[in-house]
1. Here relative contact order in percent (Cα under 8 Å, 6 or more apart) has been calculated and equals 24, so which of I, II was it run on?
2. When distance in nm of label points 7 Å out along Cα→Cβ at positions 78 and 94 is compared over structures I, II, which one is greatest?
3. Figure out for me which of the structures I, II the number -16000 belongs to, where helix-only ellipticity at 222 nm (-39500 (n - 2.57) for each DSSP H run of 4 or more, over all residues; to 500) was derived from the coordinates.
4. The value 44 for percent of Cα pairs over 22 Å apart was derived from one model only; which of I, II is it?
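Here, each number is a calculation from the coordinates, and none is a lab measurement. As the structure is a prediction and not an experimental result, all values here were calculated from the model. Cβ atoms are built from the backbone, for glycine too; each structure is taken alone.
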Structure I
Amino acid sequence: MTALLTRGPQTADKMLRVAREQVDAFNGGDWERMRAGLASDSRYDELGTERKVDGPDKIVELYKGWKQAFPDAAGTVTSAFASGDTATLEVTWKGTHTGPLTTAEGTIPASGKRQEVPAAIFYTFEGDTIKESRHYFDSLTLFKQIGAQPK
């Protein structure tokens, strides 16, 4: 709790607001809103797929790829916490796999199947923008749910 207080509740609240806006922007396909919360030299690390990208444009493109594969995809924030320069969200992602999903291993054709996967996203801030994002999600469960991995 001390780390939260050293930065002040106003700043913690602002970090949580910016972090939640990333999920809300994805849900609505509002890519400019998403880009606005990212530092010009931001980095995104998607641990479930081992993809790492640098810069707001590449981060937005990566998220657009998820939205193409799951057009109805939406994240629901189930818990949120901020301390020091980090905001953490626990998110449940749900959607239907109706478009091609591009991965490091190749493209997975649309399956028409629903998926629901828990995730955690850690956002490190520099000032009022996100400098680094680390997105942890259960990719094995995701791939099983869409039929890309045996059950």
Structure II
Amino acid sequence: MPEAGREPEYVGFWKRVLASLVDVLILLLLSVPLLLAIYGREYLARAGAAGGFAGFWDFVIQVVLPAIAVILFWKLRGATPGKMLVSARIVDARTGGAPGTGQLVVRYFAYIVSTLPLFLGFLWIAFDRRKQGFHDKLARTVVVREKR
């Protein structure tokens, strides 16, 4: 919670881009070996021929597990590893406290809205007074600098 009368320090676009890149790298380092172990070297060809997913486990590893992991990190730590690296934390936009689980689920799925059109919802972070993307606005969250 911010000190009385003080605005929190909102985390801007480039730090959030860096945090996202770190998170994506971690997900790739975990998922690619699993997918190759399950589907073998023909994984990419199989996924391409199937129109996106090589099979059930591909969907689970690429969609279901990352969603669960991200929402759990947000719930338990207030941030993903990438956000922790840049000293950022997700908080409720009104109270400055921890967001509810429902808010976090909305925030995760609202990423889809932020990608349309042309990732405008993410670019909006660079111009918004409180550095909120569309997903933050929909979930009523902000990303603030974590005090150390």
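1. I
2. Max of distance in nm of label points 7 Å out along Cα→Cβ at positions 78 and 94: II.
3. Answer for the origin of the read-out: II.
4. Of the options listed, only II reproduces it.
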